[in-house]
Structure I
Amino acid sequence: MEDMPADADAILAKLSAIIADHFTVPASIIDFETQAHNVMGWDSIAHTILILKVEDSFGIEFDENDIFELNDVGQLVRLISQCLARQQPQSP
């Protein structure tokens with residue numbers, strides 16, 4: 001997928017395990033293009049719980065305006081990467 005951050009594959013590996021566990025599906029079916037309608041049970045309530053699990057697992061906090069605008073797992077990977085980058089200490 002184009003314009004993915006450098007850490008996208010590592011984030012996807014961890015994220016796909018979280019999604020797989022949450023929805024009881026094989027992690028192998030989760031990729032950058034996966035959308036909620038591709039995963040049985042991924043509705044708005046399940047999405048909210050998943051986001052809380054992702055925040056906890058990655059040690060980040062999303063802006064609530066961002067989390068309901070996501071169209072696919074790739075966008076969630078980008079958002080996680082952005083949140084992680086904001087936590088990194090800036091070099092002088």
Structure II
Amino acid sequence: MTRWQLSTPILAIVPYFLMEYDISNFWITAIISNIIGSLIFYKVDKYIFQSVKAIDYQAKYYELSEIHDNLQDEYLVHLTKELDKLKDETSI
């Protein structure tokens with residue numbers, strides 16, 4: 001949460017300094033501010049997205065995905081067996 005609060009001054013200060021060079025177009029100042037902010041916070045963002053929590057979340061997601069797939073396969077096998085039983089019962 002703090003990272004996003006730290007980037008706010010950059011988005012406010014950079015346009016102020018750009019106005020000193022007669023660059024006052026909103027879109028140009030917004031683009032330049034965001035580029036400067038992304039260069040400053042690149043390492044911070046990289047750390048956030050590669051943190052232990054993010055990695056644990058990804059691992060848990062893949063684990064749950066595998067469990068879901070296995071349960072789905074087991075359920076399909078069960079349904080197939082039940083359908084085979086019904087076929088055998090109705091063919092008699």
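Please state which of the structures I, II yields -17000 when helix-only ellipticity at 222 nm (-39500 (n - 2.57) for each DSSP H run of 4 or more, over all residues; to 500) is computed from it. It must be structure I, since only it matches.
Looking just at distance in nm of label points 7 Å out along Cα→Cβ at positions 16 and 48, which of the labels I, II belongs to the structure with the highest value?
Largest calculated value belongs to I.
Source structure of the calculated read-out (relative contact order in percent (Cα under 8 Å, 6 or more apart), 21) within I, II: II.
If Rg and Dmax of the Cα atoms in Å is computed to be 12.9, 47, which of I, II is the source? Here the read-out was taken from I. To which of I, II does the computed value 0.95 (FRET efficiency 1/(1 + (r/R0)^6) of positions 32 and 64 (r between Cβ atoms, R0 = 41 Å, to 0.05)) belong? Derived from the structure labelled I.
For the read-out distance in nm of label points 7 Å out along Cα→Cβ at positions 56 and 80, a value of 1.6 was computed from one structure; give its label from I, II. This value belongs to structure I. Of the structures labelled I, II, which one yields 3.2 when distance in nm of label points 7 Å out along Cα→Cβ at positions 8 and 24 is computed from its coordinates? Of the options listed, only I reproduces it.
The numbers here are math on the coordinates, done by the rules we state, and not lab data. Just so you know, these numbers come straight off a predicted model, no measurement behind them. Cβ atoms are built from the backbone, for glycine too; each structure is taken alone.
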